[in-house]
Each structure stands twice: as structure tokens, then as C-alpha cells.
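Read-outs: derived from the displayed coordinates by stated rules, not from any lab. Computed from a predicted model, the values in this text were never measured in an experiment. Cβ atoms are built from the backbone, for glycine too; each structure is taken alone.
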Structure P
Amino acid sequence: MNTALPTLPTLRIPEPRPSPASGVRPAPWMLALMTLALLVSRLAASEPVPVSLQLDWKPTAQFGGILLARHRGWYREAGIDLTLLPIPKDEGVVSNVVRHARWVGSIESGVLLEARSRGLPVKAIGTMLQGTPMCLFSLKSAGIRRMRDLVGKRIGVHADGAQAVKYVLRQAGLDPAKVQVEIVGYDLTPLLDGRYAAVQGYSIDEGVSLRQAGHDIDILHLHDHGYAAYGQVYFTSEAFLRSDPALLRRFLEVSRRGWVAASAEPGAVADLVVAGLPGVDREHQRGTAEALVPMLTRESGPGSIGRMSRTTWKRAVDDFNRLPTTTRRLKVDEVATFRLQP
């Protein structure tokens with residue numbers, strides 16, 4: 001990263017005229033002090049502002065656009081000194097952002113809705129992905145091409161994805177009693193040995209791993225089956241939104257620039273991840289970077305990277321409000337703002 005301070009323009013300070021009352025010119029040391037004060041003021045104005053980005057996972061290719069923009073110094077050029085923070089051990093992504101000044105976070109839209117319903121003062125300001133990588137994997141041999149092919153089958157889901165999976169099953173008109181849904185961990189062995197007909201996961205992670213290992217799989221993305229959601233949503237506290245919206249707008253614009261570059265340079269993204277996380281598989285990281293590309297503009301087409309739709313958020317909020325576990329109904333303007341998008 002280029003951390004050199006920007007070159008300051010030459011300051012030309014006019015020679016002060018004598019005071020009409022005294023006729024006394026300022027002493028040379030006073031002129032020097034005035035010059036130094038102006039230089040320090042100009043330098044301070046050009047110092048980048050510290051901003052922290054709290055991720056909801058490790059800094060892998062899942063965040064390739066951010067990594068690339070930071071590595072190339074684009075945030076610093078925009079006056080932002082960006083620190084990337086991996087997911088905390090307590091997974092308190094939302095609470096961390098609320099507690100700290102000038103923090104932005106990345107989270108699934110469903111998690112953000114739940115946090116907002118509990119009274120946490122956060123709002124979405126943009127999104128990395130125009131959809132969600134959340135999906136159901138199955139081996140081709142299982143013959144699961146549509147949701148209704150799950151009738152009579154046993155599927156494994158993660159605790160944080162159970163509601164979403166049950167929602168798409170209902171959307172498909174399936175009787176929940178006819179699909180056996182069980183909470184499972186992240187080990188894919190039960191899928192490969194046939195204990196489960198399908199397993200929920202992330203297409204940009206487990207899906208890439210399965211295909212690179214030579215397994216012929218089908219993937220049912222939940223967003224293609226009625227689940228209105230965004231993955232890797234940028235969000236921040238209402239306090240940050242009020243205090244410096246211009247800074248947040250610059251953050252989103254630079255992030256968009258990073259994702260444009262990442263979509264064209266998956267190899268560069270993979271190299272960055274390997275350099276920062278020794279031991280990770282480069283080909284898997286490249287595969288993740290490539291799998292992300294269709295999702296960057298899935299909803300609104302070319303040129304829409306970073307943008308989210310009020311219509312999608314309206315559907316997501318309406319769906320959330322209908323959940324039996326929802327204790328407080330939400331409105332779109334409580335959970336998202338659209339005025340900062342690039």
C-alpha cells in the first residue's frame with residue numbers, strides 16, 4: 001500500500017503591510033510561525049480519516065473488491081485509512097459496529113433485520129452482492145432440480161439459515177412436515193455419503209470446494225426461489241450516518257471501484273488472500289472470486305455494482321414481519337438508506 005503523504009502545494013504568503021497605527025512590521029520569527037501553522041493546517045486536512053470495516057468472516061476472496069481497493073491505495077486516495085477486521089470470536093458483528101465510531105460492517109440482510117428488530121440503531125447503506133450465496137447443494141445423482149424434489153427427503157441446514165430454508169419451502173407450496181429439516185455443522189461428508197439429500201451452505205465457498213474436488217453437484221440459490229435477501233450488506237450505525245455521510249459515500253464509491261477491478265482480476269484477488277492468510281488454497285480463492293462475479297450485478301445489470309433496491313428491501317422487510325418469531329414490525333426506512341449509493 002502506498003502510504004506516502006500527498007505532496008503539499010507551495011504556499012505563497014504575501015508580505016504583511018505595516019500596521020497603520022504603529023507602522024511596525026511583524027518580526028521574521030512571526031512570519032515563520034505563521035507559515036508553519038498554515039503548513040500544519042494543510043497537512044492535517046490531507047490526513048486520511050480512520051475507518052474500520054468489520055467483516056462477518058475472514059478476509060478471503062469473499063471480500064475481494066475491498067481487499068484489492070485497499071491494497072492499491074484507493075481508499076487512502078479518497079481520504080480513508082481503512083482497517084479490516086475479521087469476524088470476532090463472539091460473532092458480535094453488529095454490536096461492534098454500534099459501539100465504535102466510524103465503523104462499517106458487512107452482514108447478511110436477514111441478520112441485519114433481526115438486529116434492527118431488537119432495537120440496535122443500524123442501517124444498510126449499500127451491498128457487495130445483489131443476492132445471497134445462501135443455497136442448497138445436492139449431488140446430481142440425487143435428482144434435486146427444484147424445491148419440490150425435496151419432498152420426502154432429509155436435508156441439513158445451518159442454524160443461521162434455517163428460517164430462510166423453511167421460507168423457500170413454504171414459498172414452493174411444500175408441506176414442512178414432508179421435508180425433514182435438521183440442523184447440521186459445516187462438514188459436507190453427510191452429503192457425500194448420502195445421509196442428506198441436500199445441505200445448505202454458501203455457493204461461493206462450499207460450492208466451489210465441491211466442484212474443485214470433482215463432485216458433480218446441483219445448486220439451488222434461495223434468492224431464485226422467493227427469498228429476498230442481499231449478501232455482504234454494508235451497514236453502519238445511525239450515529240455515523242448523521243455525523244459524516246460524505247465519508248460513507250466515498251467509502252462506497254471506492255468499494256465499487258474495487259469490485260469492478262476484482263471482477264476482472266480474480267487471480268490478483270487470490271494472490272492477495274494467500275499473502276494475507278498463509279495456508280489457504282489459492283485455486284479455491286480464485287474460484288470464489290469468479291463465483292462472485294454474476295452476483296455483483298445480478299439484480300440491476302451492468303454498472304450497478306454496489307447498489308441495492310428499495311423493492312428488494314420491501315420484500316425482505318415484509319417477509320420478516322410475517323415470521324412468527326418477529327416481535328417488532330419494521331419499515332424499510334428503518335433498516336436501509338439509499339441516498340449514499342454510488
Structure Q
Amino acid sequence: MPKLCHSKLWKKLEKNKVRCITCSHKCLIHPGRQGICGVRENQNGKLYSLVYGKAIAVNIDPIEKKPFFHFLPGSKSLSVATVGCSFRCDNCQNWPISQAPKIGTQTIEGEDWPPAKIVKMALDTNCSSISYTYTEPAVFVEYALDTMRQAKKYKLKNTWVSNGYMTAECIGVIAPHLDAANIDFKSFSDKFYRANCGGALQPVLDSLKLLKAKKVWVEITTLVIPGISDDMAMLEKMADWILKEMGPETPWHISQFYPAYKLVNILATPVETIVKICKMGQKKGLKYVYTGNLPGAYYEDTYCPKCRQMMIDRYEYSIMRFDKNGKCRNCGQDLSLVL
């Protein structure tokens with residue numbers, strides 16, 4: 001059976017209250033209560049994770065589905081998640097599991113998947129990496145961390161698909177075992193984060209810069225929601241920030257929104273909007289700007305930033321590589337691939 005696990009990142013306060021320092025909410029949690037994520041509980045003055053070893057989803061995915069386009073392209077990754085999330089995004093496509101502890105019976109669902117079992121499955125299915133994804137991995141950091149440590153012993157890579165709301169303390173414990181992270185950079189507006197996600201912008205910016213400083217490979221995903229996060233002036237500021245703080249080699253995935261969760265009455269993002277943002281990102285100086293949720297689009301492929309020859313041809317999750325060990329076969333330009 002999954003075990004009740006002491007939380008790794010917290011501080012004890014007076015009257016048996018605790019302060020969780022896993023994510024940037026830094027919840028003050030009274031005895032018998034949970035944090036915003038719904039999966040960290042104060043039991044008699046000690047903070048526990050309720051989801052250790054309790055996976056709600058374990059699937060084999062193409063690494064491109066995360067999405068990672070420059071990290072082990074063409075490989076398979078074993079995806080793992082528990083219930084719970086530090087955000088409450090109105091557009092969440094995985095809300096039945098991310099919000100599960102906060103709605104209904106508040107039952108912590110999941111199956112017994114200890115770290116060793118996850119690593120064995122990854123090895124048995126020829127996965128090159130394990131991805132902590134679907135929900136926010138920071139809420140199950142103890143479980144992820146033990147799995148990551150075991151994965152490293154067998155030369156498996158570790159990736160996080162995250163909202164970027166973890167604390168510096170959280171990044172500090174995972175970074176030595178983390179190879180890549182795809183961060184949902186949802187908007188360059190603090191107002192958007194507060195209204196749509198129940199969070200704030202600055203912690204996400206801080207996490208992005210810290211992950212880069214820790215030499216973790218970072219890719220960025222921005223979901224463009226019509227009328228909510230599609231303001232071109234805001235997106236231009238975001239592109240400028242990525243260029244300055246993360247570097248021109250940082251892949252930026254511009255994803256098409258589809259109606260989901262609390263935003264079912266909003267239509268899908270027009271294709272022309274996605275393409276316009278991609279062109280803007282390239283004009284700003286970003287080398288690798290991609291469309292998301294638009295299979296077959298021009299901006300799904302990787303082109304040499306110097307001679308513009310296609311080096312990776314993608315259609316959905318099938319790829320053909322024409323590079324030469326991460327360099328352009330035509331002009332020798334480095335393609336910023338992690339192989």
C-alpha cells in the first residue's frame with residue numbers, strides 16, 4: 001500500500017500550525033487541514049504528503065507530447081502523475097485529476113506505484129526518460145524525487161512538465177536530478193494569473209530563471225486563449241523576456257486552445273492567431289518557435305536557424321531527423337538539441 005510520507009519542505013510554527021514551502025503559495029496550514037493543492041495535510045503539527053506512491057496516471061508517451069522538441073527527440077517517456085495541483089486554471093484539460101482532491105468527496109485516488117516499479121516499467125518499455133506531468137509535479141515532489149534518484153541509477157533522464165510555481169527550495173532539491181523542464185508560461189500578466197489560475201506571475205519568472213541557472217534544459221509552452229491571453233502586446237513582452245532572460249535557443253511552444261473545464265463556451269484559437277504569434281517570436285530573435293495542437297503545421301518542424309534547412313520533420317508525434325548528431329547537416333550550425 002502507498003505510505004503516508006512526511007513532506008520534505010515545510011516549517012513548524014506555533015500551536016501546531018505549519019508553513020509549506022513546496023510551492024509559492026507557501027500555505028499556512030492548521031492542524032487537520034490541507035494546503036491549496038489538496039494533497040498536503042497537517043497532522044498533529046507535522047506536514048504529510050497524501051499521494052506518495054499513489055499514481056493516478058502512468059502512460060508511455062512520445063517525448064514530443066510533453067512537449068519537448070529539443071530534448072531526446074524521437075524517444076519515449078514514461079509519464080507519471082498523482083492527483084492535486086497548486087493552480088485551479090479555468091482552462092485545465094486535466095481537471096478531473098488535478099482538481100480531484102478539492103471537489104466531490106475529496107478522496108485521494110490512485111494506484112500503488114512505488115518508485116522502483118515506475119523505473120522498472122520505464123526500463124522494460126525502452127523509455128529513455130520519466131516525465132512527471134499531467135498535474136503539477138511539485139505537489140508530489142517527495143514521490144517524484146525518490147523516483148528521479150532511482151531513475152538516475154539506471155541512466156534514465158527525468159523531466160518535469162510544470163506550471164513553474166515551485167519555490168527556490170523545491171528547485172534546489174530536484175535540480176541535481178532533473179534533466180529538462182517544460183514550463184507553462186501562461187501569460188505575461190499578473191492579473192491573468194490571479195484571475196484564471198489562482199496564482200501570480202513573478203514566481204513563474206523566478207522559477208524559469210533559476211532552472212536555467214541550474215543548467216536544466218528548459219522549453220516553454222504558452223496556451224493562447226481567445227479574448228483572455230491572446231493580447232499581442234502582452235505576448236510581445238513575453239517574447240522579449242524569454243529572449244533576454246532565457247536565451248534565443250529556448251524553444252517556445254504556442255499552443256492552440258480548445259474548449260475545456262470552465263471555458264467550454266470559448267471557441268478554439270484561430271490558426272492564424274497561432275501562426276501570427278510564431279512569426280512574431282521569430283522576428284524578435286527566438287530561434288525555435290513552434291505551434292502546439294496543430295499537427296502538420298509549418299511551425300511544427302525544426303529548421304536550422306542559420307541556413308533554414310529542415311532538420312526535424314514532425315507530424316503529430318512521428319518525427320524524421322535529418323540532423324547530424326545535433327548539428328545542421330547542411331551548414332554545421334548547432335541546433336540546441338539535448339541528445
Structure R
Amino acid sequence: MTTYPNHIECLTDAARERILVLDGAMGTMIQAQSPTEEVYRGARFAKHGADLFGNNELLSLTQPELIKSIHDDFLEAGADIVTTNSFNANAVSQEDYGLEDLSYELNLTAARLADSMADEWTALTPLKPRFVAGAIGPTNKTASISPDVTDPAHRTIDFDTLVNAYSEACRGLIDGGADLILIETIFDTLNAKAAIYAVQSVFREKRTRLPVMISGTITDLSGRTLTGQTPEAFWTSVEHAEPFSVGLNCALGADGMRPHIAELARIADVRISAYPNAGLPNELGGYDETPEETAAALGDWAKDGLVNLVGGCCGTTPDHIRAIAEAVDGIDPRGVPGRTATLRLSGLEPFELRTQ
């Protein structure tokens with residue numbers, strides 16, 4: 001088995017030396033272009049039988065130059081890592097559009113587009129190499145919660161179906177040149193466990209191994225995931241994957257996310273990632289937090305030794321990423337602590353068995 005090829009060693013070295021900067025919101029940048037149904041369809045899908053408006057991942061096939069330009073803008077702003085346009089490029093989510101059979105191609109193409117731009121910028125700035133994170137979103141279904149309040153046992157998806165969907169997505173991302181795999185916006189840890197199992201299975205199948213980033217989402221001010229776990233319980237549930245990093249993204253702005261990032265930074269013996277929204281959504285669904293406001297918050301987190309990777313989620317633009325990169329420039333990354341080997345279990349809350 002090949003473990004961590006040279007460019008991944010380069011990533012590890014870079015993470016040791018500085019706080020790495022992720023990109024911002026692909027969806028926000030796409031929406032700013034106001035693409036029409038015809039733009040989504042392109043020539044290839046002009047006669048497809050279902051509506052395709054809003055299928056951002058399809059734009060990798062129908063409007064590749066648009067996607068490349070978005071990656072280019074974030075890289076120019078200072079991003080070390082760009083994420084592929086593949087958040088919903090899985091068979092489960094693509095079923096809504098009648099395109100579930102395109103999962104592999106969508107992920108393959110998304111990774112190739114991001115990789116081509118990362119390579120261009122690495123050539124321009126060889127002392128600041130750029131990397132590609134293959135994004136795997138949570139799908140639009142939950143394995144832990146019934147959608148029917150009258151039937152708590154009902155599920156619209158099962159573990160094996162999720163594993164199959166995540167596996168096909170992961171194959172495409174690896175074949176397309178992703179440097180690491182990002183399992184993100186996790187609201188249901190059972191979905192994440194299926195993704196972790198799928199990714200590790202594909203690594204064995206392909207006799208390779210890439211770093212894996214795991215990023216959950218705290219859905220509201222309760223301080224829990226949608227399925228009820230605290231950040232510490234969430235980490236206990238996924239730490240067996242030995243990820244490159246663990247962290248949070250989406251849902252909350254920086255102010256609301258900070259205490260949960262601080263909790264992860266206290267307990268996790270891996271790198272910490274944080275990419276919040278540009279504040280909470282307004283009445284129209286937009287985001288009002290300025291680049292300076294977001295950057296000031298993340299800069300404070302960096303100064304307090306909480307983070308190793310920072311970036312932006314919903315509402316964040318290249319201007320946000322540029323300001324964030326400037327705010328954390330020259331600040332040492334969080335030191336990754338060791339942790340005593342003990343029995344740790346989790347449900348909604350964590351449990352740690354101590355002998356003394």
C-alpha cells in the first residue's frame with residue numbers, strides 16, 4: 001500500500017509550518033452568476049427530462065470554465081486548499097435530478113478542474129504549494145432520524161446505500177487527482193460513519209491512502225449536531241478514522257462557532273479546521289458579515305491557538321478568504337496535543353472510563 005506520496009508529505013509539512021487557508025463558498029460564487037436552467041443544462045443535457053436548475057455540481061460538466069474561474073479566484077486570494085465542486089455529486093443527491101448514474105464522472109471532472117488550477121498556482125508560487133480537497137457532502141438524507149413523526153422507525157436510506165454512494169464519489173475524486181478527502185457538513189454521524197467506511201474501503205481497493213478531513217456542523221445554538229451529539233461526542237464517534245483534521249463548518253457564523261471549536265481544540269489530538277458562514281443568514285437568505293468581520297474573528301482564534309486550517313462556508317467570497325489569509329499570516333498553527341489512551345464511548349454525550 002502506498003501511503004502519503006510526496007505531495008502529501010508537502011501538505012503535512014505546510015500544515016506544520018503555518019495555518020493553512022481553505023477556500024470559500026462555491027455555491028455563493030455560482031449564485032452570484034445567476035445561471036439559468038439553460039446554463040445548467042448546456043448542450044449535453046438540453047433534452048434531459050428533469051429540471052436541472054440548482055444542480056451546481058453539474059456545472060463541472062456543462063460550464064467547466066466557470067468552475068475553474070471560481071477556483072482561480074480563491075487561489076489568487078490566498079487559499080492553500082481548494083475544495084472540489086462535488087458537495088452533492090453523489091448518487092443519493094443526484095437522484096433528485098435523474099442523474100444518479102453520473103456520480104463518478106461528476107467527481108472525476110470536479111477533481112480534475114480543481115487540480116488543474118492548483119497546479120497552475122503551485123507553478124506560480126512554488127514556495128506556497130496548493131492542494132485539492134475532494135469534497136464529500138452529507139447527502140440530502142439522514143440515516144439516524146425518521147422523516148415521519150408518526151413512525152420513528154422509518155428511514156428513507158440505509159447504511160449500505162450510503163456506503164455505495166460515497167464509495168463511487170470517492171473513486172472519482174481520487175482518480176481525478178484530489179490530494180485529500182474532505183467529509184464535510186456532517187449533521188448525522190451515522191452518515192459520516194458510512195462515508196468513513198466507504199473512503200477507507202476505496203483506499204484499500206486502490207492500494208493508496210490520502211489524508212481525510214472530517215468537518216461536522218452544529219445546526220443551532222443548542223451546541224449539537226442535528227442528530228443531537230455534542231462536539232466532544234461527535235469527535236469520539238469519528239476519531240477511530242485517525243483523520244488529518246477535525247472541525248466544524250456551515251450553519252453558524254464565527255461568533256456562534258467559537259465555543260465549539262474551542263472544545264474540539266481542547267480534546268482532539270489532530271489538527272483543527274474551522275470554516276464558518278459569513279454570519280447567520282438574513283431574512284432573504286443572504287449573508288451580511290463583511291470580510292473584515294470574519295477575518296477578525298478567525299484571526300483571534302488563531303492568536304488563541306485554536307486552529308490549524310481556516311476558511312469560509314456559506315456567503316464567503318474571495319474577499320473573505322483574502323482577509324482571512326492576511327489575518328492568520330505569521331501566526332503559528334495550534335500545537336497538536338497528545339492524548340492518554342483510555343476507553344472513550346459516545347452517544348449523544350461522551351463517556352470516558354478513567355482508572356484513576
Next item on the list: For distance in nm of label points 7 Å out along Cα→Cβ at positions 222 and 238, find whichever of P, Q, R sits highest and give me its label.
Entry: P
Margin query: On relative contact order in percent (Cα under 8 Å, 6 or more apart), which of the structures labelled P, Q, R is highest?
Written below: P
Item checked: Origin of the derived value 24.8 (mean count of other Cβ atoms within 10 Å over residues 134-141; candidates P, Q, R) -> R
Margin query: Can you rank P, Q, R by mean count of other Cβ atoms within 10 Å over residues 46-53 and just name the one with the largest value?
Written below: Q
